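Student: Structures are listed in the sections that come next.
Quick note: the coordinates plus some simple rules give every number you see, no bench work behind them. Note that the structure is predicted; figures quoted are calculated from it, not measured. Cβ atoms are built from the backbone, for glycine too; each structure is taken alone.
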Structure P
């Protein structure tokens, strides 16, 4: 342990098994992130086998998103209460059982139920994993490396899921996109049980804030479901509007409740801190841009360019390579040398440059000339920005708040993903409809009509990607404006958030609450 860390009250010696623990934490995180995209590839085959109607197929994705997004704050608080190691192992076991149920599904209802269970246990597992990193790695350089690996997995795992999902669906069976989670979970749980040693005194044994649990869960479920319905039924649909209004009322009531109760589910000090608030907001916006783009690129490569599922998955490899490089070689190496905002802001701008290239796609765009360099820039920028964002989002919190602070990272990602998919899809669909309406009259044959349809789709993708460029620029501006922590050599401000004993190590001035 460094001299600075030794002089901080409450600092403890680093856990000798922390690097082995990181392997199993990273494995669990990879499983959760993979699951977000791997099932999408298998969905057409599963729908046909189980007789799921077109109207109900969205529930394979929605059931998971609602349970995961709605229960994340609760899951983070449970991890603080039970202990992160216990929550981590239970979350892995439950996720494995839910995956086995999904792989063995004989009906649509059984499939939807298994996906909801995956979401429930994922909401316990994800914040426990991130908060374990936050409390186990206190040395600045080690913390940077650990979060670099975690950030690369969090950013690139979704693209890996497309590759793995394509292989499993094409060469085995769609059921293996569920069964593949079981060995991941068993290995990660066994390893975590044997090697993770959670630091003493990190639990929050305060009574559970039941009103906060109810209000936050219902508010987040309403918000995620509102965006899901907006995508399928339109923004003006009465049910969609009602869900957004209900979400706003419930979340405002949640904030008022948290300000008054003695032991809040989400202590407001976690989100009112300037740096953490800036991270949550900019990260959520970046995910909005990224998730929508994943979807458009998948459709473009498969429907327009005629790529197979496996070939589509491999086409995303440059993005994965960029994310790993940005996270481990740029973010991790520079995090202790430059302020976090000077990694996050430029990182989001590099990603915006990649999006700008993607916005130029046309029907006959060459993969090597346009899409490959765009993916490299997108991955490099996101990887560079994600790494300090993940580290800063949980930095400086009291150990007893680490779970719920970690849950906020996952909540911003989950809600951002739901918003991105719905918002950008709506923009693309509107632009496509407008293009086809304006050009279909010029088609004099069936083949020309089909060509106009394809051109309309590509025009819709490009229009939505332009919005993604703007969203990433806004994310960069927020990161550069709000995130002011991490100046090298700055003395930390002592306050209540001195739980990890890492503030001086990272040179992050912590705002006293």
Structure Q
């Protein structure tokens, strides 16, 4: 008699209630080397059936290598993988899926030009080998997949038109269609607002209630404490801590991830007497259908937060100020001088700088060196005659390289070789070389680990206090805003609807404001 496929055997056991191993997945003494680089060093990890387990660590600690090892993409140099207590050999992506393991990567791996229904049904149709398409069946498959999560969506919407939270729901629903027993979520909350994180956590708990384990990979400590039952922490390729989440608090997780303690002192701004003129003054700025009567004042040394739900108009305001949407009415002055940037070049010349949320596609030339990225918007300052003054440019780059504490062999290192935190420092350095007076930061630490985040925050504070920069910090990270801003403005549907002053600025107060916008 022909042996049944492994995934059918496991599905039968799962639904029949037969006894299974106490551990769904076990990695025993896993090491992975790439040439002379040790990515994982004798790491063990256990995931039990139906548990929510968090895998934490800074960028470069080995989290991605662990994920790809479990997914069968990487073969361990040493150690073994056990599924339901039994060693598996020749582990491949196909075998990983057959064992009920699904990975949702940060990019979701969806087809943007296909509809929600098509994305959800595609894998099933391919496995069935059907040569004709039944649109009714496609919609039925998609409807059932979403119903399992307790959500409804427009099945005919192109996935590329969905917000990040919508794409995530599609990716989770698709993963559960494959008889999943373990779903790995790689940094799932990176681009989500707090209400969207709450919605995701409800889905994760619903998944757990169906007996499916979740390996939640993150470096956001508060989310780990909120959603997980057990925690494993990696640092420099080694496991440095593990245990039930009740054994940890933020300080303990930070210490495990970074090897030292981080302070959480809040930012205090003291106005300079006799310097009452705002560095940036915006009055009645409006764009039909997008922004309505925006009044904003920033003084030298201020770090003002801007929060609100996705689609509130925060990024649109930043782009208008930075010359990327000049069709606005109202007035903008910088140090008392009226400006109306019609291009990015105009904005830079006026003293404005903008760090976009997506540094990889909007903020950096990835294959170019650190030096070239730093000089990209200020090279005119280093031109002598028809040529760049190399001595002057090199001196400026080296000085900025040291001032920003960029961890790299040198300024000629390509930026795609850097961690997310170091890439963000390169972007900041670029704007400092322009002599900017107003710095707009859109998601300044998105995708940055806790250690690098603390360093970037310190640098932003230094720029405000020592360089007199006026900083507008746009962020969905409530703790980031509370810790670094002297006041926070709340935006909704293109308008400023609330402001939390320094003496009332805390996480509960700001979260209450944001929840009221639903």
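Student: Quick check on the output: 22.3, 79 is Rg and Dmax of the Cα atoms in Å, derived from one of P, Q. Which one produced it?
Tutor: Going through each structure in turn, the value belongs to P.
Student: Given that distance in nm of label points 7 Å out along Cα→Cβ at positions 181 and 333, derived from a single structure, equals 3.7, which label among P, Q identifies that structure? Please list the in-between numbers first.
Tutor: Numbers: P: 3.7; Q: 6.9.
The read-out comes from structure P.
Student: Which of the displayed structures (P, Q) returns the greatest value of mean count of other Cβ atoms within 10 Å over residues 125-132 on calculation?
Tutor: P
Student: Just checking, which of P, Q has the largest value of relative contact order in percent (Cα under 8 Å, 6 or more apart)?
Tutor: Values: P: 23; Q: 15.
Looking at the calculated values, the largest one is P.
Student: Computing FRET efficiency 1/(1 + (r/R0)^6) of positions 245 and 309 (r between Cβ atoms, R0 = 41 Å, to 0.05) gives 0.90 for which of P, Q?
Tutor: Matching structure: Q.
Student: If helix-only ellipticity at 222 nm (-39500 (n - 2.57) for each DSSP H run of 4 or more, over all residues; to 500) is calculated from each of P, Q, which structure is the one that comes out at -10500?
Tutor: Q
Student: To continue, here is another question. With distance in nm of label points 7 Å out along Cα→Cβ at positions 69 and 373 coming out at 3.6, pick the structure among P, Q it was computed from.
Tutor: Of the options listed, only P reproduces it.
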